[in-house]
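Multiple structures are listed underneath, in structure tokens.
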Structure P
Amino acid sequence: MLASASVLLIVFFGITIAALDIVFRNLSEQTMRDRLEGQLLALITASEEDPDGWLQPAPAKTEERLENPGSGLYGEILRSDGYPSWRSNSLTGTGLDFKTHLRSGERAYVQLHRADGAPVRALSRAIDWQFEDGVVRTFVFSVAEDLDPYYRSLATFRGRLFGWFGFLMLLLLGSFALMLRRVLSPLRRVEREINAIEMGNLTELGTGYPRELLGITANLNALLRSERERLARYRNTLGNLAHSLKTPLAVMRNVLNHPQVRALPVARQLDEQVSRMDDIVKYQLRRAAVSGGTGLGSAPVNVRENLESLRSALLKVYADRGIECTLEVDGGCVFFGDREDLTEMAGNLLDNAFKWACSKVHVRAERLTAPKARRDGLKLIVEDDGPGVPPEQRSHVLARGTRLD
């Protein structure tokens, strides 16, 4: 947001600076032209007939800067034959030529250059002058002014303009950053508390939020409580189902233990299936008792400890086969979820590997990171040197509830 505001301020201030620069240049140009108009009018007013029948400005009425070389203000009265009737002393050494060829009543506002290349702005006007003897002659009155003061003034204005707006932009950005920090602090608190919930350090969001966020935080807390209650009901339902199956299974086992029933050809298969169902019931009862309250807000599971526990148990179960099991786990590798879920998934994979391996089993747990993910994932790889799954059955074995053995 601060970067977006910076871009908007830069664009806005850039347009404002450009507009003010244009306005200042136009005003400066108009001021210079008005000043030259005044100087031209003063030169015309001060002009008098000389004994030769031409025009000369009266010394007492002449602008003092016109008499000083290097003053930056220049003047000239040009006769109709193209020769100057009068040139100001300030033109000495400048090499400035007004190059005016105007007819009576015409004006010219142009930019010229001195011999050294310095720019000047010149204003010329041709008028008809009637002498005392009634003769009318055309004269071109010209005045000019150096542009160096104009450019210096423009550079000073631009420097101050950039300085003012730069300071103002920094002030606004600093104020905006402080305001954003204050306004967004409740949202950062929500983010921190959600992370704490995911890590299992909190069970729900705290209180004391601004009125604008109370609806969000209250709904999130309600969602968290609902999720925990739903998971608890799910666990309780599994436990109740397992409890309800214990009695029928006990009756079935008693029936199978009867001598007449055990003599039946299918008795052995039925006994195996009843034993398997009994194991499933015991597992679900144990799981409901251990993890019935887990869910969102539970602490992450340490993968290394879980896998080492499973490896130790399976090494004891398959001790007679001499299986060698190596374990490789990335540092800080955790599982965000139910401990029993991880135990069940990893236990199934490891049990299959121990069952079919010839001599070696290798387990590798890796952290999966993604730039946009809120937390790391888990990749579990179990390898063994057994025959493996036949290629034609690999897609079938991934189906839910499918067994190949």
Structure Q
Amino acid sequence: MSRHIKVLHINSVNFGSTGSIMLNISREANMYGYISYVAYANSRTNKQIEVENNILIGSIIDRNLHLQLAYYTGLNGCFSNLTTKTFIRKLEEIKPEIIHLHNLHNCYINLKLLFDYIKEKEVKVVWTLHDCWAFTGQCPHFTMVQCEKWKKGCFECPQYNDYPASIVDRTKRMYSLKKQWFTGVKNLTIVTPSNWLAGLVSESFLGSYQIKVINNGIDLKLFKPTESDFRLKYGLQNKKIILGVSSIWNKSKGLDIFIELSKRLDSGYSLVLVGLSTDQIMNLPQNIIGLTARTSKELVEIYSAADWFVNPSMQETMGLVTVEALACGTPAIVSNLTAVPETVDLSCGVVAEEYNADTFYKILSNTSHTISKADCLRRASNYDMSKKYKEYIDLYNCLSGEGEEYEKNWHPDFS
């Protein structure tokens, strides 16, 4: 690289899936000669790990006030004026050539002030969308309620009291504000982790921007077939283990599918769910083994022990847990909804063509499925973390003039 280019990331958190993605891209950028900063909300959880070149946005008191105001007014991202102005002064000191946006929801920054700055300074922007929030009046997901109001303009929202929750429906107003704030940026590239999400963006008010698909990646040095005593520990030596993993379990993640499967599968099968709350575990059917969240090392052992990984989620922008399972040599059965089917092909998994427990049961009961561990590993190799983050570096290079330019108005194949 001929010069040190500054990149500044903005996200709500520095942990979890989006936080890890942000930090990993930032580290990769530093390795390639960029000077990368990461900015996120000032919160107790965000202070639990030390991060190089970090910027805390606002204060804990201001964040809590913003959350309360948004809850009672339905206006998300409309407060935190003073703390956002302080943050913008920091931006003016750093003078980043590229601002990489991630999750802007959850009440930690004034969105109008941020985008006014971006438009005034004509900063190049990369915006990785981890959900659908950027082009709706409020919700990050809408598949489960089968809503398409976001295509024209949100109103009478069926989910306004869900995350980011409010006691009043201001989705019509918020849709108008977000359209005003988020459009008109001179140089903005949207990145999505799936073709499915890219297709939705192309139908939204963000559709005039360049859209690039970069899948999320995993660490293949960590996620690989691994021997363990998991089967012995839980008495599953002669069982077919059907595994589900999620950071949170509810209907949208397919918990009801697993409950129904527990009623239909015979004693030769054992269902294992990871990521449940203690209350959920206490209320599970007796033939489901419920586990709370596990470390990545423990997950690798569980993935490797399973015979099938099942992902019946209704709302995913990619479905990275499926890839983690494949990387451990375990074939997958996935729902036919949202981006989940993109993670598998015929060599390593099965897509449930209808979303109901009967379909998943029939697939599990079909003994003709023969999927090799090698095919699962081959599929997972497409999601090598280092290769995926390098795609972001290539994007930075293009935007900063250090690499080849993108074809103008380039859009992915959404088919």
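Bear in mind these aren't lab numbers, they're just calculated from the coordinates by the rules spelled out. The structure presented is a predicted model; accordingly, all values stated were derived computationally and were not measured. Cβ atoms are built from the backbone, for glycine too; each structure is taken alone.
Among the shown structures P, Q, from which was the value 0.00 of FRET efficiency 1/(1 + (r/R0)^6) of positions 117 and 205 (r between Cβ atoms, R0 = 30 Å, to 0.05) calculated? Before the final figure, lay out the partial values.
Values: P: 0.00; Q: 0.90.
Clearly, the read-out refers to P.
If helix-only ellipticity at 222 nm (-39500 (n - 2.57) for each DSSP H run of 4 or more, over all residues; to 500) is computed to be -10500, which of P, Q is the source? Mind dumping the intermediate values first?
Details: P: -18500; Q: -10500.
Computing helix-only ellipticity at 222 nm (-39500 (n - 2.57) for each DSSP H run of 4 or more, over all residues; to 500) on every structure in P, Q gives -10500 only for Q.
Say we calculate relative contact order in percent (Cα under 8 Å, 6 or more apart) for every structure; which of P, Q gives the highest result? Before the final figure, lay out the partial values.
Working: P: 9; Q: 14.
Structure Q gives the largest value of relative contact order in percent (Cα under 8 Å, 6 or more apart) among P, Q.
Between structures P, Q, where is distance in nm of label points 7 Å out along Cα→Cβ at positions 85 and 301 highest? Don't skip to the answer; put the middle values down first.
Working: P: 11.0; Q: 5.5.
With respect to distance in nm of label points 7 Å out along Cα→Cβ at positions 85 and 301, the highest-scoring structure among P, Q is P.
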Value -0.87, calculated as log10 I(q)/I(0) by the Debye sum over Cα atoms at q = 0.11 Å⁻¹ from one of P, Q, is from structure Q
Of structures P, Q, which gives 23.6 when mean count of other Cβ atoms within 10 Å over residues 5-12 is computed from the coordinates?
Q
Looking just at distance in nm of label points 7 Å out along Cα→Cβ at positions 93 and 349, which of the labels P, Q belongs to the structure with the highest value?
P
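Quick check for you: by mean count of other Cβ atoms within 10 Å over residues 53-60, which of P, Q is greatest?
Q
Where does the value 13, 25, 25, 17, 12, 8, 0 come from, among P, Q, when P(r) over Cα pairs in 10 Å bins from 0, in percent, for residues 173-252 alone is the thing being computed?
Working: P: 15, 30, 21, 14, 10, 6, 3, 1; Q: 13, 25, 25, 17, 12, 8, 0.
The correct label is Q.
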